[in-house]
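Novice: Once you scroll down, you'll see the structures, which are given as structure tokens.
Nothing in this text is a laboratory measurement; each read-out follows from the coordinates by a stated rule. It should be emphasised that the depicted structure is a prediction, and the values quoted were computed from it without experimental measurement. Cβ atoms are built from the backbone, for glycine too; each structure is taken alone.
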Structure P
Amino acid sequence: MPLVELDNIKKEYIVGGNTTKVLKGITLSIDKGEFVALMGQSGSGKTTLMNIIGMLDTPTDGRYLLNGKDISKEDDNALSRLRNQFVGFIFQSFYLIPYSTVLENVLLPIYYSGKDLAKYTDKAKELLNQLGLYEKRNNKPNQLSGGQQQRVAIARALINDPEMILADEPTGQLDSETAKNIMDYISKLNEQGKTIILVTHDPATASYAKKIIKISDGLIID
């Protein structure tokens with residue numbers, strides 16, 4: 001059974017009485033353990049598609065099955081619980097809280113889940129150790145380099161042991177050497193069994209994926 005099944009997913013936005021069709025009928029399936037890149041230029045609809053897969057947005061029409069369960073009509077609270085359980089996010093802009101420490105940023109999903117904070121604090125420290133950031137655990141994000149901030153974001157994405165990692169242009173703000181290190185680590189996560197869905201416009205970044213899905217004007221073209 002696929003982890004993600006999308007059937008004729010459409011997304012429209014209405015602004016000032018005008019309707020913009022962003023996704024025009026996307027059908028695809030992603031198996032557990034796959035490494036998939038969604039490729040397309042700015043405005044192609046790839047980030048909207050990722051947001052729907054990650055339950056940050058809902059489709060206007062179509063069906064979305066996650067682990068065989070139709071979640072297309074779930075309310076915000078149910079989607080929030082599923083998102084916390086199944087998905088880890090890595091974004092281009094890191095989205096770290098500037099006034100919180102590195103360790104507190106990694107633990108952010110736990111604060112919202114009601115889980116045992118002490119247990120997960122130990123896990124957060126172990127993740128930071130694996131990513132070479134244990135000594136920085138009490139630092140604030142502005143005391144870190146871009147690559148270090150992205151590694152904090154990766155640790156935060158992994159704290160709940162999600163089945164699926166969604167990475168939206170994760171190397172977009174990094175130099176080429178740091179970008180390679182980040183992508184090597186994401187590839188290692190895939191080798192360990194994590195499902196990776198990567199959004200990018202960069203062929204070099206997309207080349208890490210086992211499957212590339214090209215999107216243009218709200219449709220899959222390849």
Structure Q
Amino acid sequence: MNNLIVAIDGPAGSGKSTIAKLLAKKYDLTYIDTGAMYRMITLYLLENNIDINDLKEVERVLNTVNLDMQGDKFYLDNVDVSTKIREKRINDNVSKVASIKIVRSNLVDLQRKISNNKDVILDGRDVGTVIFPNAQVKIFLIASPEERARRRYNEFLEKKTEITYDEVLKSIKERDHIDSTRDESPFVKADDAIELDSTNLTIEDVINFISKEIEKAK
């Protein structure tokens with residue numbers, strides 16, 4: 001049988017990373033956080049004051065920077081940036097960086113290479129539509145903007161980040177708009193993906209639902 005590919009796509013705050021990590025442990029799958037890759041590139045561009053419209057410079061970064069993922073740890077040029085890539089400034093800029101064609105094509109190639117000959121679970125915005133349109137399990141995980149903002153707001157509170165719920169909600173809605181209207185790999189549901197609304201579901205509910213789909217595909 002071909003290697004198992006589980007694709008979980010969804011907007012910011014839908015819970016896809018949390019769910020993907022738990023499923024990876026349950027089924028011994030390699031977990032690939034595609035969004036973290038875009039966050040690492042965004043961090044590099046911001047910290048080095050690189051204009052995202054300077055495509056030659058962005059291409060140079062893509063060809064020289066080293067991205068590494070080890071479980072829950074993310075390394076940018078061998079430096080642990082796991083906390084930094086979750087900061088508000090990254091949230092506010094990652095969708096703009098992810099809309100750049102050369103960035104998407106470069107990272108999609110990398111995501112496919114990492115996944116080669118492995119049983120994998122990936123979460124992102126375009127896993128089931130662009131990266132692996134042939135994935136055996138495709139889930140489109142959604143939740144209301146208000147619920148997603150509440151989840152993100154609570155995450156910020158835990159990190160003692162000073163931000164209001166309204167600011168988080170505004171950012172969520174802006175990211176939704178940028179992601180769904182961009183020219184390059186817009187965020188849309190794959191025709192054969194199963195839509196799951198997690199607004200009123202527990203994590204266990206979502207895990208149980210997707211587990212049944214994985215069992216069918218094995």
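Novice: Quick one: mean count of other Cβ atoms within 10 Å over residues 96-103 came out at 19.1 when computed from one of P, Q, so which one is it?
Specialist: Computed on structure Q.
Novice: Here helix-only ellipticity at 222 nm (-39500 (n - 2.57) for each DSSP H run of 4 or more, over all residues; to 500) has been calculated and equals -10000, so which of P, Q was it run on?
Specialist: P
Novice: While we're on this one: 13.2, 35 is what came out when Rg and Dmax of the Cα atoms in Å, for residues 72-135 alone was calculated for one structure; which of P, Q is it?
Specialist: The structure behind it is Q.
Novice: When distance in nm of label points 7 Å out along Cα→Cβ at positions 104 and 176 is compared over structures P, Q, which one is greatest?
Specialist: Answer by largest value of distance in nm of label points 7 Å out along Cα→Cβ at positions 104 and 176: P.
Novice: With mean count of other Cβ atoms within 10 Å over residues 40-47 derived from the coordinates and found to be 20.9, which of P, Q does the value describe?
Specialist: Checking each candidate, the match is Q.
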